[in-house]
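Read through the structures below before going on.
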Structure 1
Amino acid sequence: MPKIEPFEKHIDQYEDWFVKNRYAFRSEINAIRRHLPEAGRGLEIGVGSGLFASPLGIGYGVEPSARMRTEALKRGVDVVDGVAEALPMDDDFCDYALMVTTICFLDDVPQSLAEAGRVIKPSGKLIIGLVDKNSPLGKLYQLYQDQNVFYRHAVFYSTEEVVAIMEQAGFHHFYFTQTIFRMLEEIEKEEEVREGYGEGSFVVISAINGK
């Protein structure tokens, strides 16, 4: 079952996080933007309230939470009900797909990435943003996981673990960016974006669909 209950009940708290941590949020946007194709149809899987899709110009989304879908529609995203494990899209629907802090809430990650490969055109791109479980922020989230209404039932992954699953799903030619090099309360301006991973807590992985 999709882990939607916290997002249905606490949407105001969810939205407030991005206002309070606006510089971290902008840094994540900047790290993702480096992976986006210059043109083509984009899909965000687990689009939430559209906070990422809207500024990144991604027109389509899939989201199981009704309250989140309502907010995403207000932000101009064409969003439909669905889960990552069984996307309600035709084969080759999009040129690229994005998943941001979604992978930790999925019931079946390999199936979800296989579905992403199905709906992305051949040689299209899958882009995944995550808080690496081995990073300072990832370790903090895990330490206080039981006290967080959103992450209580999440399963955190390392960058290497996600890459391995993406490879099994047929993706190749990986590219990485990273940001968030300090703890959230220490961030007073946008963080830099660096290539690679292993230093920043927020990592963006992209790879080409090999089907």
Structure 2
Amino acid sequence: MNILDIYFSPTNYFNRLKDKPQWLIPLICIVVIAILMTVITLISFGPEKRIAQLKDQNMPAEQLEKAEQFMKSPLSNVISIATVIIYIPITLLLVSLIFHFILPLIGAAGKYMMTFSIIVGAGLIRIPQMIVKMILTLIKGTPYVHTSFALFVPMLAKNSFIFRFLSKLDFFTIWEIALIALGLQTIYMIKDKKSYYLVFGLWLLYIIVTSIFSGRAMPKS
């Protein structure tokens, strides 16, 4: 299976999935690159520098104290890498589960592992996203970089709803979401762009809700 097709010929990529779900190699690629990027970040930014960056982000005192304790722990690097290994597959599994149960609402139904293969395939977009963010991180000297619409409003307070919302409108994520919609449409032969309405609708609902509630934990400027 040529995973590069997801970037240059996504329809061909998803058409090949019709014969057999394929998710293992793409998932391994995503996790390996994520581990590599995490290791580079940990090497480039020691505990003291990461703590200083958190202070610049106006993190609440209680959360900052816990973060400092974690970063100074000898096991912090191991836990960070282990978290990546666990977090990525679990989130992809959960997203697949959500779509598996929601698809019948638009008249489509399929096997869970096929839906999982679509989600993981689209998730390959996270690889260029991680690479670009790492380059920006090394150039700017901070791990808190954006590849989203927040780039156009740097003057906004970071604890404002608009900034939080725009920061979640990541260009690579939009690409990934569009591929999920394309994959669902291609595999399950969904007509009239219903898959796009469903996928983008759920995503917008998610970022609105998370933008609202994430602000409650941040101090007012």
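Nothing in this text is a laboratory measurement; each read-out follows from the coordinates by a stated rule. These numbers come from a predicted model, not from an experiment. Cβ atoms are built from the backbone, for glycine too; each structure is taken alone.
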Re distance in nm of label points 7 Å out along Cα→Cβ at positions 132 and 156: value 1.8 computed from one entry in 1, 2; matching entry is structure 2
Re relative contact order in percent (Cα under 8 Å, 6 or more apart): value 25 computed from one entry in 1, 2; matching entry is structure 2
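Match the computed value 0.93 of Cα Rg over 2.2 N^0.38 Å to one of the structures 1, 2, and report its label.
Structure of origin is 1.
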Computing helix-only ellipticity at 222 nm (-39500 (n - 2.57) for each DSSP H run of 4 or more, over all residues; to 500) for each of 1, 2, the value -22500 comes from structure 2
Across 1, 2, distance in nm of label points 7 Å out along Cα→Cβ at positions 124 and 196 reaches its greatest value in structure 1
Can you rank 1, 2 by mean projected area of the Cα convex hull in nm², for residues 108-147 alone and just name the one with the largest value? 1
